[in-house]
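What follows are several structures.
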Structure P
Amino acid sequence: MTKNQANPDSADTGSRAVEHFSYDDAIVRKFIWATLIWGLVGMVVGLLVALQLAWWPANMETPWLSFGRLRPLHTNAVIFAFAGNAFFAGMYYSLQRLLKARMFSDALSKINFWGWQAIIVSAALTLPLGFTTGKEYAELEWPIDVAIALVWVVMAVNVFGTIAKRRERHLYVAIWFYIASIITVTLLHVFNSLELPVSFLKSYSVYAGVQDALVQWWYGHNAVAFFLTTPFLGLMYYFMPKAAEGPIYSYRLSIIHFWSLVFLYIWTGPHHLLFSALPDWAQTTGMLLSVMLIAPSWGGMINGLLTLRGAWHKLRTDPVIKFMVVAITFYGMSTFEGPMLSIKSLNKLAHYSDWIISHVHGGALGWNGFLAFGMIYWLVPRLYGVKLHSIKMANAHFWMGLIGILVYMVSMYISGLTQGLMWLDFDNDGYLVYPNFIETVAVVIPFYWLRFLGGILYVAGLVVMFLNLFKTLKGVTPPDDTKAEAVPYERKPLMGKFHFKLEAKPATFSVLVVVAVLVGTVLEIVPMLAVESNVPTIASVKPYTPLELTGRDIYIREGCFNCHSQMVRPLRAETERYGTYSKSGEFVYDHPFLWGSKRTGPDLHRVGGKYPNMWHLRHMEDPRAIVAESIMPGYPWMLTDKMDLDKLGKKIRVMRQLGVPYDEQTVENAEEMAKQQAAEIAADLAASGVTGMEDKEITALIAYLQRLGTDIKK
């Protein structure tokens, strides 16, 4: 192990001239407070959506406060606002000290900070208002996507510029993970967010159906990998040795951990699509590579835990060590559970259930949350030159957070296992034991209340942290930037083994990261985009009518896909309950795909023609009027709000640009065709006693729902 790897902030001065400079601590302080503020906001929204599932009146029948619109706000706030700002805070602090250089540009640092906060605010405004692409973890519309790309590039220029002017020749382990994160997130965001705009806040994905599903979960799982995992592993490799006051346990293990993780992770997205219409070769590839991930992931966990071995004696008294030990333990749990859930026999039971919700929160709140809290408790006293106000309050935060997340996860494990077993259960005569989906909803409500309780405990711990830091910093003036001194590294021939030489060549290192990431990307995704036989067409499948397309956009706006899947898996329990399994050719005109990842309500892919129009109207107006035990929010505004048909012709044109075979007559007469179909549905509703629905949103939604699954024989 070299001196540089043993001590993250080491420098060999030799006989060279010492240079004096300062670190930009102000930007780190800004990101820390953004982390805490947005973390509290995102988690309070999470509490509200948890309450809405346990107690449906919490939806308040207000469009911008309904579950379907708030759920993506919660996920985006926790992932990109809380975890994102935590990553920036830790990276800006550690990068400067590891490279012995101030950030390349203070101006770019400020643009990174304020630009990221502006993006978060824009998400907080647009998502509740119903502006969404419908793609999980990528719901933000195209202008915000462009802004994300620009701010991310600004940050990348700042990071690589700092690397270029460094005074340390070799890049420390943490920086490897920062580089991989920056490069791969750029690739993921750009390609998954390719869309054609219809208007300022409306667009359609350039991918459709199965192709869109594969690209989306290539992005979705690797957003977890390269936004919530590799950046935080970089933070782990810096802040854990600092907290433990010792070196990384194993430099060689960190090399194996890094390269195997970067190479393998990018392949694993298809494990979110097992038993779906995705070709079997892609499903199997995703499953096998996911199982292989256990080895490098646990190698990293072991490296982290053993790095703290010299600090075990402080476990009872130092809250920073407590948070970090639990964080790395949750990392190990999540990276074992994820590959296990990728095995088909277990995935069949767990997919679409609350089990997955437990798994996700263990990673986000256990791994990312606890590491962020431990890092902040370590940073604040050093950035402000004060002692923490209360170790007891920090320990109280730790126990509240730990008990809270465990209550949350255990309740969702039980709920998810219950759901999976009930969905698949047959009696001795071969009949479904629970043919009515609502039976599987009512039984798990007590566990939803337990989840809410666990969430309250976790958020209360964060409030205690706020109070502790407020008292710590009351009356404290932030000190000047930290002064530092170092000498430029000496440019002499590189000695040592290959990887040690590689660490002194950032450009070569970055190119190899790109190659490692692109191998899996190209081999897995390109065949699905380039080989037509991988997505066979079905002659009877036709494009949506203009009114059905309007209804689909309303369905997406309200976030119905957050609770309802549109994918009947080739499992007997599902074909008995919903109808014939879904084929890839049925989705060729779906921009975006809407297969979903959670079934709080039943699958809807075969709902077309199952119920009369009036049933759908009453169900959307007041779900309890149709199913007494329903926890679905009502959508009464759909019965009074008028359909927006002004941009319908442009929507059809954009769809035709994307390859949907609309003829010129449909493009020119889209609005009239929509009104004609709406009049037919409205006449049927009038015959049942409800008049005046010719121009209302509910009519368009009914048209879409009645179309689902009707293109092929059931």
Structure Q
Amino acid sequence: MPLGAEVKTDGVNFAVFSRNAASVTLILFETVGLSSPHRAITLTVPAHRTGDIWHCFVRGLKAGAAYAYRVDGPFRPDRGLRFNRHKVLLDPYAKALTDLSRWDFSTCSAYTPGKLDADLSFSYVDDIDNQPRCVVVDDNDFDWQGDKPLNYPLRFSVLYETHVKGLTMADPAVRHRGTYAGVVEKIPFFKTLGITSLEFLPIHEFFEREFVRKNPQTGETLGNYWGYSTVAFFAPKGSYAADKTPGGGVREFKTMVRELHKAGIEVILDVVFNHTAEGNELGPTFSFRGFDNAIYYILNSNRRYYQNYSGCGNTLNCNNPILRNLIMDCLKYWVVEMHVDGFRFDLGSILGRDQHGNVMENPPTLEMIAEEPVLRNTKIIAEAWDAGGAYQVGWFPGGRWAEWNDRFRDDVRRFWRGDPNQVRHIATRISGSSDLYLRDGRKPFHSINFITSHDGFTLNDLVSYARKHNEENGEDNRDGNDNNLSANYGCEGPAVNDMIRSVRERQMKNFIATLMLSLGTPMLLGGDEFGRTQRGNNNAYCQDNEISWYDWSLLEKNAGLFRFMREMIAFRLRHASFMRPEFYLGSESSYRGTPDITWYDETGGRPDWNKTDRCFAAYIEGMKADVERDRDVANFFLMFNASQKDSVFSVCPPPRAKKWFRAIDTNLASPEDVKLPGEEVALEYPQYTVKAQSLVVLLSR
């Protein structure tokens, strides 16, 4: 122990798990090159096997060495056993891999392709000259300069979801485009924007050319851009590193984290423990399947086949103790050795399924993640559903889990699109979604609120397209969600009409403001702050090109939108009222003897939640951390008008000896749309005309 390749003072210890293997061979390569000479070390029993752990110590070996394994055992697909000694395997605990660019999955088949019932056949093809290698990493060989994870409380966080490569690949001002080093070059931008945390799409090693498809319009070869198909859970993606030396990706990733932390910015990783890139029974054998298929995966009652709750061919057996240990070891490694601040778990409901695929009431893996002492201050965020039909938003098990709240996304989209009878729903979302999180003792900040994410339209496309346009994915526009709750406001795609462009910009500001004014933890999609578009593609998983890469020229073109996003983030972080640790108490609040939130219709009366339609207002009692220039606590009056007509709102009286000041009006042009502190405009009348499809915020002083 531990599993993997561990550097010692006089050599390297290798250890891997396999319960059903008959023999294990460690392969050591002289160099990282594909044609490198190598030698094989057969692990003998009992000297090199303790229980189900196969191990050996190689004296004199150092960090940077390349290695892999062969594992022999029964090839009995009917029993779920698919060992093949001719296939070279990657260590499931490998911390770095060599270059994957020349990898060909077709040579990794443990069966003979093309035959009838091909997966029942046995391949004698040796793939050693095709397989990437694992690289020995010494985690002590890095100067952290005193760094440690920042671990901001969720309620004080603003998350920014982004793709490492896409962020900078098209930015001419960045020297190391598409890399971890390139992210470091964007730190001044992140500081200006004001976000607290970067949430990266998968950076665990994956294979971009896992599948080959052509863009029918351009002929371009498409691949796996997003990265939701893991090859190695402990290894950062090597192609995202400017440093191409063995283990260089590890050093560059650590440098990125250290420099982001110096700037006060957290790092959160999107992790994919629900499946691997080995796919179904016709997929490649390069790691888990070759070490012990029947242990690592959830198999069908006919054990030749795989249960597919991920929609990607296989499902990891996450509540088997072996997988549970791997997941915990992996998470602790990324926190302790790589200093990350949190994780977002893709298709998190799979981590709650048992070995038969049943959704468990108290899944041990989810409880262990929530209760693990090393991870106690680490953010854990679930995508609380999977492709097998599990949907657990509001009741994800395991205690302290936060969740992506797609109910927030959909209700806010419906309201601002102008759908009828949505006021009661959006009021619930603005209030922190107590219908979802109050019942099991969780708090408003456990709701990760978002309008857009990598999976779906960008914010610009949400207001520019009434339907998806995924033709360039090569799947005849069948992929992606058909129910986007979007609108184009007059024409599909880019508009030259000033009125259409105006309403689109106003709607984007409405979405941004609603997100920042709602209880919960806000997450914004990278590039939305300056109007990034994917040309109507709502499933750009395969588009490693200008469709997905950020067009930084838009930052100048849409400077007003960027300023609005920046100032709305600052407004939220300046006012604790929108980061409350508890749900609103309404009329039951004892704070100053008044409700902490009071709802109104536009006439100043109490809303009839069954009849009030498209217009409503809220008075929010301030919290003591809301300190303005005069050292007084600010109160707020919020007015929402999703109708296509202007509406005159009756404004409730301000607190005694104070006046209302306009802080935000999404109908106004920049810089009047959001005023800087101390520059807010005094309200002279007890009424305010809220223009069609706009939002207004008053604060007291």
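FYI, it's all coordinate maths here, none of it is from the lab. Everything numeric in this text was worked out from a predicted model, so none of it was measured. Cβ atoms are built from the backbone, for glycine too; each structure is taken alone.
Brief remarks follow.
- Structure responsible for 4.2, with distance in nm of label points 7 Å out along Cα→Cβ at positions 244 and 452 calculated and labels P, Q on offer: P
- For the structures shown (P, Q), relative contact order in percent (Cα under 8 Å, 6 or more apart) is largest in P.
- Label whose coordinates, when helix-only ellipticity at 222 nm (-39500 (n - 2.57) for each DSSP H run of 4 or more, over all residues; to 500) is calculated, return -19500 (choices P, Q): P
- In this comparison of P, Q, the computed figure 13.2 for mean count of other Cβ atoms within 10 Å over residues 36-43 is attributed to Q.
- Label whose coordinates, when mean count of other Cβ atoms within 10 Å over residues 380-387 is calculated, return 15.4 (choices P, Q): P
- Given 23.1 for mean count of other Cβ atoms within 10 Å over residues 220-227, calculated: source structure among P, Q: P
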